[in-house]
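Structures incoming, each one as structure tokens.
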Structure 1
């Protein structure tokens, strides 16, 4: 899939569960695909998610106006007094991962919206450009998209009910618009903290330039407290660690 195709989020139509209802919330760069169990779905959930996204983005944009380094830094930064909760979540995650706070933005927003909705539904999945927050009562499979790598759309990561709520976040240096300093086809991280999963996925992906770097990226990710599983893909090679059960997609 070319980067242009990725920007249209065409991959979202490939795998849909029949027991879930789907809707989209989009505001500026934030583009969420949200799924909830069909029995819980109401139109009010869409409005609720939209309001939460507006609030989160408003808080971040106001904070960035006061602290421009928050948006541009590739390294952890210190929170200013009065920083909004979403910024503090991103700052904490990026400090643990050793990356800039914006490396955690997609995962942080996905989790914030998911937690807002999960009070009103039995199951919720929020996907934000490949970064996912999932709260489920049954086993799910999350397909792995890894660009031109032969594993792409052929393998999936299993999520068991006891693991969720959970963040599963992916960084790529060959797919999508996000900034990566590496060339990993996919760096997938599982963590109970979706912002941390997002930040560590970026950090791990930054370390992988070729298949020989997979172990380096894996060792980095597994050394961070709160990371439950790691999957790295580069070309025909992959490496995995922890609670990362891989199945056919």
Structure 2
């Protein structure tokens, strides 16, 4: 079995795979030696891969490396089953790359727009021929709400709600609609424009806000909250 670990900006996400099948997923504030021992006692883990974009001190990386027969700390130097055409691969977030590997594994031979809707919104293109072209980064939904509150004197801090009006008739709804509709139009615009260059483009959403926006988009959408973990497992298999 394989153990995949993603240290993000807010949490540590862990997946256990038996071949291609995700048999367990969990989330931790930190992954210390006790948590590692519990995972290794529960599953016959043979290999592990770690991706870090957050505070790696929250991970018992050295201990994990000692306990696993095969261990990879995912970096720009790690071989992957995609052609990475990013100009500065050492500055590319490994989480973005792993999610694209996951999407390409689930939908091979397909032009993909892979969108991670977390703290930031990242949008990346993977071609049907298996090339990672790069993409864009913009503020995530929570970041936009916080920015409107923190960088003004009077605007309140708004939280996302299911009922989003087309336009606001009070300040709370004006902010709610402004942020949510802007993200919807942003994603719809990308899909419409990129489809002209990359035919039959499929949109893959992942990240904490993916399901919130799934029903608000008109484009053909695939949603998988474990896309990054799936990508890490594929990279681990690729390096076997």
Query raised in the report: When you work out relative contact order in percent (Cα under 8 Å, 6 or more apart) for each of the structures 1, 2, which one comes out largest?
Result: 2
Query raised in the report: Ranked by FRET efficiency 1/(1 + (r/R0)^6) of positions 23 and 103 (r between Cβ atoms, R0 = 25 Å, to 0.05), which of 1, 2 sits at the highest value?
Result: 2
**Report entry** Structure (1, 2) behind the derived value 22 of percent of Cα pairs over 25 Å apart, for residues 87-190 alone
**Finding:** 1
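Identify which of structures 1, 2 gives the largest calculated value of distance in nm of label points 7 Å out along Cα→Cβ at positions 167 and 199.
Values: 1: 0.8; 2: 4.0.
Once distance in nm of label points 7 Å out along Cα→Cβ at positions 167 and 199 is worked out for each structure, 2 has the highest.
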Report summary line: Working back from 2.7 (distance in nm of label points 7 Å out along Cα→Cβ at positions 31 and 47, computed), options 1, 2, answer is structure 1
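Every number in this text was worked out from the coordinates using simple rules, so none of it is lab data. The model shown is predicted, which means the values in this text are computed figures rather than measured ones. Cβ atoms are built from the backbone, for glycine too; each structure is taken alone.
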